[in-house]
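Visitor: Alright, structures below, take your time with them.
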Structure P
Amino acid sequence: MNIDFTQIVPWIPYLLGGIGATLKLVVVSILLGLLLGTLLALCKLTNQPILKGFANVYTSIFRGTPLILQLVIIYFGIPQITGYDIGAYESAVLAFGLNSGAYVSEIIRAGILAVDKGQVEAAQALGIPYKQMMKDIILPQAIKNILPALINEFVTLTKESAIVSVIGYMDLMRRADFVSAKIYASFEPLLFVGLIYWSMVFILTSIGSWVERRLRQSDQR
């Protein structure tokens, strides 16, 4: 076995620099996906056929095609169609945000439908407007029910962010490939980056579990 981890020691600061680039992509994509997913979920539950149809078609397209295909189409297709030279980071955020929004919309829709219908009927009987009812009554309860599913989606997004290396974005995976080419060895930098990804996912999962416990405790009071 020709394995020597000492050769990546000089490159460790460079590899660790990929954490910031990866988190910058993941956090912005999560926020975009959460916002878009919420709007799409509300469109699916509305009585407006145009909005409902748009949301269903959108979800079908982005859930039915590979994420890497969406990423490449955005990165190479937008310059060809519009002439705008979109950067790797903007392409990645757009692709991951749009893709995540489709999955999050289904999660939120299921969470809203799981809320007791009596809550909706009571709000309507009191004359509470639809927007206020959703914002103050339905969505807070739905979020508690779907938090594990949302955390799982964010974990998946964190791991899948590695595919942005194909368009040259200098995330953890891209930096590992660069170091591999420099030291003529792949195992050591890839394993090191793998441990970083695992640590990020572990921390995110732990935060999700902590929030879930806090919500359960607040319900018991």
Structure Q
Amino acid sequence: MKKNNDVLRKEVVEAIKWEPLLRSNEIDVTVQDGIVTLGGTVDNYTQKKEAEQAVKSIAGVTGVVDDIKVDLFFSAIKSDTEITAAVSKALHENWAVPDHRIQVTVENGWVTLEGILHWNFQRKAADNAIRYLAGVRGVIDNIKIEAEIKDDLTKEIVEKALRLSWILDFDNIKVRVEGKTIYLSGIVDSLFQKDEAERIAWNTPGVWYVDNEIVVEFN
């Protein structure tokens, strides 16, 4: 049964309260037809990402709009030069990140990542590597994926990988492949399932881009 806005809002607020890194009185929550909008301010970028992730795990949430602002404590404010150095160091020390392929620029605490990587997990690792750094207000990810593998993508390869996941009901997911792009469509029960389908698609050898058009419908 579809949850009404008030019930879902209460569950989101409770989920945020349950997260030890968050102070729920700092985060505003509004809900409209399954779409949750988060507002307010938090102390760091880590808290912003934690709030978003906490909401995605709730049944009935079909979308998340993250409008949370990061308002750093005075002691946590760093210069753009200091943040650039810290980001470069964090990327270099992460074994999953080919940091020589990434360019870093910082403006007013916002980190922009650019470059070309071979795998999406490397892009995710780059974001995770800088999530906990002091002074970071947000991350703009402009990294592109260009796989080294030249084999043509096939619909069958993607479908086989999706079928192996116990989380997904494969019969409700449709796959289309054009060149180096995988298109996903269909219906799933949660944002977690939608993200999982995209993660699996991104792990396909040779993929350059995943267009995730799956719709979340909670019944």
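Visitor: Tell me which of P, Q gives -25500 when you compute helix-only ellipticity at 222 nm (-39500 (n - 2.57) for each DSSP H run of 4 or more, over all residues; to 500). It would help to have the intermediate numbers written out before the result.
Guide: Numbers: P: -25500; Q: -10000.
Structure of origin is P.
Visitor: Something else now. Which of the displayed structures (P, Q) returns the greatest value of Rg/Rh (Cα atoms, Kirkwood Rh) on calculation? Present the calculation step by step, with values, prior to reporting the outcome.
Guide: On the way: P: 1.07; Q: 1.00.
When Rg/Rh (Cα atoms, Kirkwood Rh) is computed for each of P, Q, structure P gives the biggest number.
Visitor: Identify which of structures P, Q gives the largest calculated value of FRET efficiency 1/(1 + (r/R0)^6) of positions 120 and 160 (r between Cβ atoms, R0 = 35 Å, to 0.05).
Guide: By FRET efficiency 1/(1 + (r/R0)^6) of positions 120 and 160 (r between Cβ atoms, R0 = 35 Å, to 0.05), the leading structure of P, Q is Q.
Visitor: From which structure (P, Q) was log10 I(q)/I(0) by the Debye sum over Cα atoms at q = 0.09, 0.15 Å⁻¹, for residues 32-143 alone calculated, if the value obtained is -0.26, -0.69?
Guide: Computing log10 I(q)/I(0) by the Debye sum over Cα atoms at q = 0.09, 0.15 Å⁻¹, for residues 32-143 alone on every structure in P, Q gives -0.26, -0.69 only for Q.
Visitor: Suppose you compute relative contact order in percent (Cα under 8 Å, 6 or more apart) for every structure in P, Q: which one lands on 28? Don't jump to the answer; show the numbers that get you there.
Guide: Values: P: 28; Q: 17.
Computed on structure P.
Visitor: Can you tell which of P, Q yields 22.4 when mean count of other Cβ atoms within 10 Å over residues 96-103 is derived from it?
Guide: P
Visitor: Any idea which of P, Q comes out highest on distance in nm of label points 7 Å out along Cα→Cβ at positions 88 and 152?
Guide: Largest one: structure Q.
Visitor: Figure out for me which of the structures P, Q the number 39, 13, 8 belongs to, where semi-axes √(5λ) of the Cα gyration tensor in Å, for residues 64-127 alone was derived from the coordinates.
Guide: Answer by label: P.
We did not get these values from a lab; they are worked out from the coordinates using the rules stated. These numbers come from a predicted model, not from an experiment. Cβ atoms are built from the backbone, for glycine too; each structure is taken alone.
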